[in-house]
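These are the structures in question, set out in turn.
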Structure 1
Amino acid sequence: MRVLFIISDLDLGGAQKQVVEISRQLVRHGHEAAIFTLNNVVPRGPDLEGSGVELVVAQKRSKLDARVLGRLRRFIRDWRPDIIHGFLFDGDVYGRIAAIGTGVPVLNSERSSHYTISMTQRIAHIATKPFVHGVVANSHEGSAFAQKLYGYDPAHMHVVWNGMRVEDFERQARSDREYKRELFGTDDVRVACFIGAIKPAKDYHLAVDVAQQLLERAPDWRVLFLGDSLSAPNAAGYKGGVHSDTSAYKDEVMAHYRRLRISDRAIFAGARTDLPAIVKQCDVLYVTSAWEGFPNSVLEAMVLGVPVVSTDYSDIRRILPEGQVVTKRKPAWIAEAILTAHLDHDLIAAQQKRWVLAHASIEKATQDLERVYERYIRREPIRYAA
C-alpha cells in the first residue's frame with residue numbers, strides 16, 4: 001500500500017505529529033508513505049530521517065497556488081499512491097483538487113469541532129466536496145460536528161483516535177534535571193501544568209483563573225504553563241483564519257494573568273523541546289479546553305504517569321474516569337479536582353497508563369487506519385495520465 005499524506009506544514013501541532021508518527025509506523029508495517037507539505041515550516045522534518053518516509057516540501061504563495069497544485073499533481077502521477085489522505089483544511093482541499101481524474105481515492109481529516117469557517121473556505125469546500133471519498137475524524141465529537149457542518153454521509157465517516165509511540169515518549173521524558181528547583185527555586189512544591197498554545201479553544205482565561213484558585217487553596221502548589229508559542233508570521237502574506245490569528249487573544253490573556261498578580265507562583269515557560277521531561281516531573285496536568293479534537297497533551301501525561309483533570313469537551317469522557325472530568329467550567333471546581341486527583345495519584349496513574357496501551361498506542365491507531373484505507377483502495381490498477 002502506498003499512502004500520500006498532504007498537510008499544511010510539519011510544525012509542532014498535534015495533527016503534524018500524528019502524520020509523522022502514522023507515516024513512520026506504516027513503513028514499519030511494510031507499506032510506503034510520503035508527506036507533501038504546502039508550506040516550508042517543517043520543524044518535525046528531522047523526525048523522518050532514516051524512517052523511509054519521503055518528504056516533499058512546497059511553499060504556497062496564495063490560498064490556492066496553481067504552481068504548488070501543479071507540483072502536487074505531478075508528484076501524484078510519478079509516485080502513484082494507492083490512497084491520498086489530507087490533513088487540515090489546506091491539505092484536504094489541495095488533495096481533492098490535485099487528485100481529480102487520477103482515480104486515486106481521497107480521504108480527508110477532521111481534527112476539531114465547534115469552529116467556524118470563512119466564506120472563502122466554505123466556497124472551496126462546497127466546490128470540491130464531490131471529490132472526497134471519506135473522512136477520518138480523531139474524535140467522535142469531531143465526526144458528529146463535521147457531518148452537521150459539511151453534510152458528510154455517515155457511512156463514509158470513520159473515527160480513529162490519535163496514537164502515542166509510548167516507549168519513545170517515555171525515553172524522551174528521562175532527565176537528570178530537577179525542573180521544580182530550576183523553575184520555582186525549590187523541590188518542596190507541587191506543580192500543576194497546563195499545555196497548549198494560547199488560543200480560544202484552550203480557554204486560557206479559565207486556565208489562569210484556575211491557577212489563582214489553586215494557589216489560594218494550596219500555598220504549596222505552583223502552576224506551570226507550557227507551549228504558549230504562536231505561529232510565525234505567514235511568509236506568503238495572506239491572512240490566516242479566525243482561529244489561526246490569535247495574537248490579540250494572547251494579549252488579552254496575558255493582561256488577565258498580570259491582573260491576578262500570581263506571576264511569582266504561576267509562570268509561562270514557553271514552547272520547550274524538553275516538554276516530556278518537564279511534564280513527567282509535574283504532579284497533575286489540567287485542561288480547560290472548550291472545544292478541540294483529540295487531546296494529545298492528555299495522552300502524553302497519561303503515558304508519563306501524571307494524573308489528568310479536564311473540563312468536559314470532545315471525547316474526554318471516553319478517556320478519563322468521571323471523577324477527573326469537571327462538568328462545570330468553574331475555576332474553584334477545577335482547582336478542587338486537581339487537589340483530589342493528586343491524593344489518588346498512584347491509582348490514577350496506573351489506570352491511565354493501561355488505557356493508553358489498550359486504546360491509543362501508535363500501533364492501534366495505525367492498524368485502525370489501515371482498515372479504513374482498505375475500504376477505499378481500488379483493486380484494479382489505477383491508470384495515470386502520461
Structure 2
Amino acid sequence: MQQLLDNWEEDFQAFHARFAPLFARRETQEQARKYLRGLMARVERKNCWQLAEALGEPRPDATQRLLYQARWDADEVRDRLQQFVIETCGDPQGILVVDETGFVKKGQRSVGVKRQYSGTAGKIENCQVGVFLSYVSSQGQVFLDRRLYLPQDWCEDPTRRQRARVPEEIEFRSKPELGLEMVQQARQRGVPARWVTADEIYGEAGFFRQQVAEAGLGYVLAVPVNTPVWVRRPRLEPPQQKTGGRPRRKTRLAPQAQPARRVGALVAGWGPRRWTRLEVAPGEKGPRVYDWARQRVVESQQGLPGRTVWLLARRAVGQPSELAYYLCHAPRGTALVTMAQVAAARWGIEQGFQEAKGQTGLDQYQVRFWHSWYRHITLSLLAHAWLASVRWRQGGKRGR
C-alpha cells in the first residue's frame with residue numbers, strides 16, 4: 001500500500017484538490033489530506049490516536065477537531081465524490097447496489113448503537129448499522145452514499161438524541177426507506193444507472209420496488225421464500241359506490257380469483273428444462289456458476305396485484321435445495337444472463353465492505369456523535385474511491 005501511495009502521490013494530490021475547497025480553512029484542508037493518507041496507511045487501528053501517531057503528531061487534537069469541530073459538510077463531500085464517480089466510471093448500464101453493514105461497539109452512547117442484528121457478525125450484537133449505496137460498472141465497484149440507521153427507540157429518546165447530537169429533523173426511517181432515499185438522490189445528481197439490486201430486506205418492501213420502477217430503473221431484488229405472486233393476473237371486484245358518496249369498500253380480489261402462490265412453491269414445480277447453468281461472476285475459488293431459471297408473474301402489492309415482473313431463481317450446482325429468489329422488473333426481451341449478472345453484482349458490495357474496513361478504516365473509528373460518524377465514514381469512502389480508481393487505471397495499463 002505504501003509503495004502504491006508513493007508511486008501515485010501526484011495523482012493523490014490532484015484527487016484531494018477536488019475536495020479541498022469544501023474544507024473552509026487551509027488548516028482543515030491539510031488535516032483532511034493527512035487523514036485520508038492515514039486511512040490508507042499501515043496502522044493497526046485507524047482511530048484518532050493511532051492515526052495521529054502514524055502522521056507524526058504528538059496528540060490527536062487536530063484529527064479529533066476534523067471530525068468534531070471543524071467547519072465542513074460531509075454531504076457536500078459526498079456529492080463531489082458522486083461527481084468523481086460519474087466522471088471516472090459512469091456507465092448507462094450501471095448497477096446501484098443497496099446493502100447494510102454492522103459496526104460492533106462496546107458501549108451504549110455511540111449514536112444509533114443497540115443490540116440488533118448485524119449481517120457482519122451474523123447474529124444479534126451491540127452495534128451500529130449503516131446502510132450504503134454502491135455503484136457497479138464495467139470498471140468495478142465503488143461506494144456512492146451512506147446512511148446511519150437510527151433505531152426507533154433512539155428516535156423517541158430526546159436525552160440520547162441530544163447527547164449524540166442527532167439533528168432535530170431526523171426521524172425514524174426503515175432501512176428500505178434509507179436505501180430508497182440514496183437511490184433517488186444519486187439519480188437526481190445524475191449518476192447514470194440502469195439497474196438496482198439488493199437483498200431481501202429491500203426486496204420484500206413493496207414501496208421500494210414500486211418507487212424504483214417509477215424512477216425508470218429496472219430491478220433484481222431478492223425476496224423471501226414465502227413471497228406471494230400470481231401466475232396470471234387475478235380478477236378484481238370493483239369498489240361498491242354509495243349514491244353521491246364515497247366508496248363503501250376498497251378494491252379487492254374477486255371471489256373466484258385464484259389465490260396467490262408462494263415463490264418457493266412455484267419454483268419447486270419447475271422442470272429441469274427450465275434451468276440454465278451460467279457463469280455470472282469471478283469468485284475467490286474460481287468462477288461463480290449457478291443454475292438459473294425464470295417465469296413471468298404478477299407481484300403482490302398489499303394483497304392486490306401489482307406489476308407484471310419476472311420471478312428469477314438461483315440454484316446451487318449440486319445442491320438443489322440451496323435456492324435464492326428474486327423479483328425482477330425488466331422488459332420481456334431481457335436476457336436471462338443479464339438478470340443473473342445484475343443479481344450477482346450485489347456480491348461486489350460485500351467485497352467493497354471488506355476492502356473499506358481492511359484498507360481505509362471504515363469500521364475503525366471511535367466517535368459518538370451523529371455528524372462525526374458521517375465525517376469519518378465519508379472520508380473512508382473517499383479513500384476507498386481513490387484506491388479503486390488507481391486499480392482501474394493500473395488494470396487498464398496492463399490490459400484487461
Exercise for the section: Please state which of the structures 1, 2 yields 0.95 when FRET efficiency 1/(1 + (r/R0)^6) of positions 18 and 74 (r between Cβ atoms, R0 = 25 Å, to 0.05) is computed from it. Expected result: 2
Problem - Origin of the derived value 3.7 (distance in nm of label points 7 Å out along Cα→Cβ at positions 130 and 266; candidates 1, 2) - result: 2
Problem - Source structure (of 1, 2) for Kirkwood radius over Cα pairs in Å, for residues 146-209 alone, computed value 13.5 - result: 2
Handout entry: FRET efficiency 1/(1 + (r/R0)^6) of positions 218 and 362 (r between Cβ atoms, R0 = 30 Å, to 0.05) - highest-scoring structure of 1, 2
Key = 2
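Given a value of 0.25 for FRET efficiency 1/(1 + (r/R0)^6) of positions 186 and 370 (r between Cβ atoms, R0 = 41 Å, to 0.05), calculated from one of 1, 2, which structure does it belong to?
The structure behind it is 1.
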Handout entry: Read-out Rg and Dmax of the Cα atoms in Å, computed value 23.5, 81, structure in 1, 2
Key = 2
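Any read-out appearing in this document is the output of simple, stated calculations on the displayed coordinates, not a laboratory observation. What you see is a predicted model; the values in this text were computed from it and never measured. Cβ atoms are built from the backbone, for glycine too; each structure is taken alone.
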